[in-house]
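A short reminder: the numbers here are calculations on the coordinates, not readings from a lab. Here the structure is a predicted model, which means the values were calculated and not measured. Cβ atoms are built from the backbone, for glycine too; each structure is taken alone.
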Structure P
Amino acid sequence: MELVLYVHGRGGCPEEAAHYRPLFPNARVEGLEYRADTPWDAGRELRPAVEKRAEGFSRVTLIAVSIGAFFSMHAGLDDMICRAYFISPIVDMEKLIRSLMSRAGVTEDELRRRGTIPTSFGEVLSWEYLRWVREHPVRWNAPTRILWGRRDELTAYETVAAFAASHGADLTVMENGEHWFHTEEQMRFLDEWIRGGGALT
């Protein structure tokens, strides 16, 4: 029997997994709860949770959204799953942090000196976080399909395309898609994209 595990993005919740149950009628679909907000804590939290839930299943599929995909990669889940679906994944956190620094007018030297810097747009910049992602590049080997929206404000096409190319992932672009897939049109596109991934093994 197949287990489908859903890892939500920022502000999401495990209950969102219910949306995917009709798309995997012959599998058990569960959402993973996690409280971590850093990749090092997420790794310690997610990997044991997946190991525990995967017991007794012949195959495990991962669906991960936004930073949930980033955390899943740093949790080293690729050796426990047979395939992954990434929706609007954060695939280059260093580039995203540097973009937020530029938006906030914060230099690297300033961030190093101060450690953390709150921004006017609600993000807190962290030197520890930036240093960690530089020292821990993503390693990911599971067969992966990526869904990305052309209007994604967090990850540029060049960034997600480079990741897909270097990791042998299949990339699908929705022209009217955003980082948060939520409209009726976007969710219909997402559902069809999932249904079309049955051959991914």
Structure Q
Amino acid sequence: MSKEVSIVGAGASGIFSAILCAKAGLNVTVYEQNTKIAKKILVSGNGRCNISNKNLSSSDFYSQNPSFVEFALQSFPFNSFEKFCNEIGLFLNVLDDGRAYPHSNEAKSVVKIFEDYALSLGVVFHTNTDITDIKKLLKESDAVIVATGSRAGEHLGGNADGEEFAKEFGHTSIPAYPSLVQLHLNFKHCKKDEVE
């Protein structure tokens, strides 16, 4: 009898985890708080979806645990990701600087292909479903994957749920802070609609 896996969050990591679990023969249910899946994917790369980068290395990450990044990059390097994308019909356009976009140049095509593939494997999505009791979900499932993302993009559903769930199981977290933000200036000589 197949094991039941519940995934909290239907963003990039949640959908990809769902696909990997379903391919391994597990019954997968994904819970998403938003009315639609993959809202952050849809706005990535200004709607074009900068899905990855061929030249990723540990030097591109800031971490107090750099060995984790190394392990992740070596376990699933870009060529493995590109091969997987080709197998499901998502063909990538890799630019000279290493940035990879879908050939369609549309993030919505990435979401559509990943969602359709997940559904073909039997993954069940429950949108508009906010998980507040992680321990209850764990009792109802054989395993739970928390893929809630970060607090970034609160207007897209970003929050601290994942951190709170981790605390319930005794984990600690390092305080996060924004690293890529827009500048807000109150300066009469520099306005958004002015061209020099």
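Quick notes
- Winner on distance in nm of label points 7 Å out along Cα→Cβ at positions 26 and 50 once structures P, Q are ranked, highest first: Q
- Of the structures P, Q, the one that 23, 17, 8 was derived from, the read-out being semi-axes √(5λ) of the Cα gyration tensor in Å, for residues 122-169 alone: P
- Top of P, Q by Kirkwood radius over Cα pairs in Å, largest first: Q
- Structure responsible for -0.64, -0.82, -0.87, -0.95, with log10 I(q)/I(0) by the Debye sum over Cα atoms at q = 0.18, 0.23, 0.26, 0.30 Å⁻¹, for residues 58-97 alone calculated and labels P, Q on offer: Q
- Calculated for structures P, Q, relative contact order in percent (Cα under 8 Å, 6 or more apart) is largest in Q.
- Top of P, Q by distance in nm of label points 7 Å out along Cα→Cβ at positions 2 and 18, largest first: P
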